[in-house]
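Take a look at the structures below.
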Structure I
Amino acid sequence: MNRLSRREMMLASMLLFASSSARADAARRIVSVGGAITEILYKLGAEAEIVGVDSTSQFPAGALQAKANVGYLRTLGAEGILSLNPSLVLASESAGPPDAVRLIEQAGIPVIRITDEPSPAGIVRRIRDISTAVAAQERGAALVAEVEQGFSRLAQERLQIKSGTRALFVLSIQNGRPLVGGRGTTADAMLALSGATNVASALDGWKPLSDEDLIAAAPEAIVMINHGPGGAATDPFTLPAFAATPAAAKRKLVVMDTLYLLGFGPRTSAAAYDLMLALHPDLPGEVKKAPQP
């Protein structure tokens with residue numbers, strides 16, 4: 001018989017506490033804080049139990065319309081969440097502020113923090129922790145197998161890349177200065193999964209990049225999200241520093257959906273596959289678009 005891990009036992013204990021705290025005849029009432037968490041809950045068939053989501057829960061498309069919006073995951077208000085009478089809060093590790101989360105816990109509502117680790121292993125751990133929390137282990141195991149199969153295929157196709165494209169991930173451009181993804185960011189992890197070389201890997205985290213450093217980095221491709229902190233993505237090649245890069249000469253700009261690209265949820269292997277094809281158009285013809293999990 002398989003033994004439960006310490007983390008799984010902790011999650012199970014918290015779930016039992018949540019059940020005993022609620023009325024015996026009450027259904028589980030979940031507040032989901034984090035786009036990947038909401039996406040996983042829907043994949044597990046637990047959408048009917050969700051009463052509130054945060055503003056990053058952009059997939060499935062109807063989640064924000066069907067559920068109460070509790071605000072942005074880093075600027076939550078305890079009162080709004082508590083007003084939904086939740087029996088369980090599943091929250092990304094980056095959710096906050098800490099005082100709001102503390103108030104929710106002090107109100108007797110179990111809060112389970114879900115890892116933000118941007119890696120295939122992190123996604124698997126997210127699925128397993130969430131499926132344990134909502135007693136959907138069988139569906140969770142099936143989803144893990146599906147996700148692992150997607151990453152296995154991605155790794156095999158990535159071997160066909162002869163030379164990784166030198167890419168720069170631009171989160172936003174404000175006052176002419178780009179905010180780029182350095183080492184340890186979701187952007188850095190996604191570029192690696194797609195077989196690209198991150199020209200900002202000498203930086204730690206999200207950092208602004210000067211015109212001089214941008215030109216010196218000489219990216220061959222620019223990767224952006226369709227809606228970053230500064231609003232909708234704009235054409236970076238209209239700026240002089242970007243215009244001086246090899247990426248501008250090739251007009252190599254890849255813009256993708258924010259949650260799809262950076263969410264590190266069940267669709268991540270497909271997102272990395274799409275990015276790989278966009279950055280490396282010389283891949284063999286038999287490499288086709290990734291199936292959507």
Structure II
Amino acid sequence: MRKLAIGIAASGALALTGLVAPVASAADTPNLVFSGITVNSGKAIVAGTTAIVKVPVTYTLARPADLTIDYKNTFAGVLLYRGTLKKMANEMEPEDAPTCTTTATTETTVTESCKETLTIDPEGYFYSAADATTWKAAGVYSHMDQDNDDSDGHISLGYNYDVWGPLGSGVQVKRAARLTANASPEPVKKGKTITVTGKLTRANWETSTYSGYTSQKATLQFRAKGSNTYSTVKTVTSGTGGALKTTTTASKDGYYRYVFAGTSTTGAATAAGDYIDVQ
């Protein structure tokens with residue numbers, strides 16, 4: 001489990017001093033309400049093996065009017081996790097402070113509209129295929145009290161945090177897919193047979209590579225030269241190593257490609273069209 005941004009400083013100080021941060025009591029728990037959480041504009045998070053993924057998160061935060069959140073000693077935000085609050089199997093958390101705008105104020109409560117960004121490095125966040133699932137959202141608040149002045153022969157550090165969840169409907173995390181297509185022979189005489197091969201692979205987070213995705217349906221499509229529209233030719237099932245192969249009859253110049261619609265754990269993919277010259 002990764003540490004919250006505010007917790008990084010706290011854990012470093014704890015390691016040096018051997019102190020144990022106290023656990024917040026119910027009386028210390030601030031009255032924070034996180035609502036209207038939207039992750040990645042409601043779309044699935046699709047991640048490959050190396051490319052950084054930026055995930056926008058928006059939400060409404062209602063906090064006590066006398067509670068100051070300065071994002072130095074106090075922090076509030078939204079994280080994503082799988083598992084349970086008590087035992088998170090994995091989590092994704094904001095590294096930077098959110099941008100919040102006050103939308104309403106009463107004598108007791110301040111309501112803010114907040115935006116934050118989760119910066120996801122697949123190599124640092126995803127470890128196995130189990131991470132391709134529905135993640136839950138949670139609101140988090142942390143507070144650190146620290147006295148580093150040792151001139152009086154004393155230092156202190158207290159670090160508390162509160163997490164509320166699950167909130168909202170969660171978000172699906174998917175493995176990115178890749179798809180290729182190659183039509184041959186080229187050129188080919190009209191009426192002759194064309195063989196279209198390809199390969200469907202998806203991110204393997206355990207090895208940081210792309211592995212063949214077998215037994216999956218991919219659609220072979222054709223776009224005639226001068227046209228902007230692809231039409232479906234047939235459906236092909238990927239074999240060993242994600243291999244795709246089928247034949248069709250050459251009729252006119254144009255482009256062939258494979259399209260994969262995606263699954264509950266894997267994102268969609270579309271191969272670049274491969275041009276065939278029909279004579």
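Can you spot which of I, II the value 20.5, 66 was calculated from, given it is Rg and Dmax of the Cα atoms in Å? Present the calculation step by step, with values, prior to reporting the outcome.
Details: I: 20.5, 66; II: 26.0, 92.
The value was obtained from structure I.
Between structures I, II, where is distance in nm of label points 7 Å out along Cα→Cβ at positions 39 and 247 highest?
Biggest value here belongs to II.
Give the label, chosen from I, II, of the structure having the highest value of mean count of other Cβ atoms within 10 Å over residues 135-142. Please list the in-between numbers first.
On the way: I: 15.8; II: 22.4.
Greatest value across I, II: structure II.
Work out which structure the value -1500 belongs to, where helix-only ellipticity at 222 nm (-39500 (n - 2.57) for each DSSP H run of 4 or more, over all residues; to 500) was derived from one of I, II. Each step should come with its number before you reach the end.
Working: I: -11500; II: -1500.
Of the structures listed, the value fits II.
Out of I, II, choose the structure whose coordinates give Rg/Rh (Cα atoms, Kirkwood Rh), for residues 215-254 alone equal to 1.05 when calculated. Intermediate values should be presented prior to the final figure.
Details: I: 0.97; II: 1.05.
Only structure II yields this read-out.
Values quoted throughout were computed directly from the atomic coordinates according to the rules given, and no laboratory measurement underlies them. In this text the structure is predicted, and so the values were computed from the model without any measurement. Cβ atoms are built from the backbone, for glycine too; each structure is taken alone.
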